[in-house]
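In the part that follows, the structures are each spelled out as structure tokens.
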Structure P
Amino acid sequence: MSTMPRSEIMAKVRDILVDVLSVDEDEVTDDAILTTDLGAESIDFLDILFRLEKEFGIKIPQEQLFNRDIVSNAEYLNDRKLNAAGVAALKKAMPYANLTDFEKNPDIDKLADVFTVAAIVNFVEGKVNNG
């Protein structure tokens, strides 16, 4: 099985984000946050998912990219923040995302900040190269 280089995945993801979000190529950096830095809204995420599936020939169930069950599970929450068990569950569900900063203040209202360009590239890379 051949693998796709990360640079090729990044280039394709960048093209999709530039097209969907009407941003300049140089704005699409690894650490750019889709919502705050690139202006993505919830409807944009659906378009991005659709285009990623089409471009890479993969299927992305929405719950695979973002597991809503974790942030809505009362066992994991305390005043809209994830507890240690919730953070652990999130790490397991989202191995492609860098949760280091989120862990310092696991406010579920800040969870969108983990959806960086690098997280999307990591996710696609895992799907494309590992199935």
Structure Q
Amino acid sequence: MRWLQPKGWKRPKGYSNGVVVPAGGRLLVLAGQVGWDEKEQIVPGGFVAQFERALGNVLAILDEAGGKPEQLVHLRLYITDRQAYLDQLRQVGEVYRGLMGRHFPCMTAVVVAALVEDGALLELEGLAVL
């Protein structure tokens, strides 16, 4: 894969601008994951705890497909509270690096009015190339 950084552009913090994927890879589409456990119970502890669990859920599905975190090419984060996200961005970044290392795929964050699952503060979905 070739990660794109246009000449003269400031390097983004925590994500990549784009990626070119060589032909022949298998595309893994990851459904939205909220911060719940195997019994579909939202984890306690608020935004950061839910982020850690949701990202862990994404990585569990990736692992099930035989993939590794560095094969993620896109993550989309849906959040219900923009300010909570911004206020806890440092902690979110620490959790992210703890699970993903220094791999920063293309990312999008979208503020939404609500999520389908009761108590969910965020949802993550992604794409990986295996």
Structure R
Amino acid sequence: MTTNTTYSISELASEFDVTTRSIRFYEDQGLLSPTRRGQTRIYSRQDRVRLKLILRGKRLGFSLAETRDLFALWDETSSGSTKQLRLMLDKIAEKQAGLEQQLKDIAQVQLELESAEARCREALTELERQKQQAG
């Protein structure tokens, strides 16, 4: 892990393999708040951690609004809060329930596809049999 105290937008983009445009978008959404030196954005360690959490949340299926809510709760205290942890647990439970439903839906679609495939193969076999008998 890097020991810098500040980062440029290019450094963060390179480290996290995202575009500078994405980072500016997160800033526009109020998720990052770099200081400025003229037109240059200067990102703090906190901004770096937030970017890491934004990207992790994105991979886990959290919306930017959900991430913003969690950041807001975290900002209320110096080390987080029971309220934040309960909200996070609720969000995790929601994501898990959604994934479980998706797994069930996928399994159902697989069964339907297998059934359709079997019907098509049977119909094809019958057509080929009829063709052989006619010819």
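Derivation of every value follows stated rules applied to the coordinates shown; laboratory data play no part. All of these numbers come straight from a predicted model, not from anything done at the bench. Cβ atoms are built from the backbone, for glycine too; each structure is taken alone.
State the single structure among P, Q, R that was used to calculate helix-only ellipticity at 222 nm (-39500 (n - 2.57) for each DSSP H run of 4 or more, over all residues; to 500), giving -8500.
Q
Could you tell me which structure in P, Q, R was used to calculate mean count of other Cβ atoms within 10 Å over residues 50-57 as 14.9?
Attributed to the structure labelled P.
I have 37 for relative contact order in percent (Cα under 8 Å, 6 or more apart), calculated from one of the structures P, Q, R. Which structure is it?
For relative contact order in percent (Cα under 8 Å, 6 or more apart), the value 37 is produced by structure Q.
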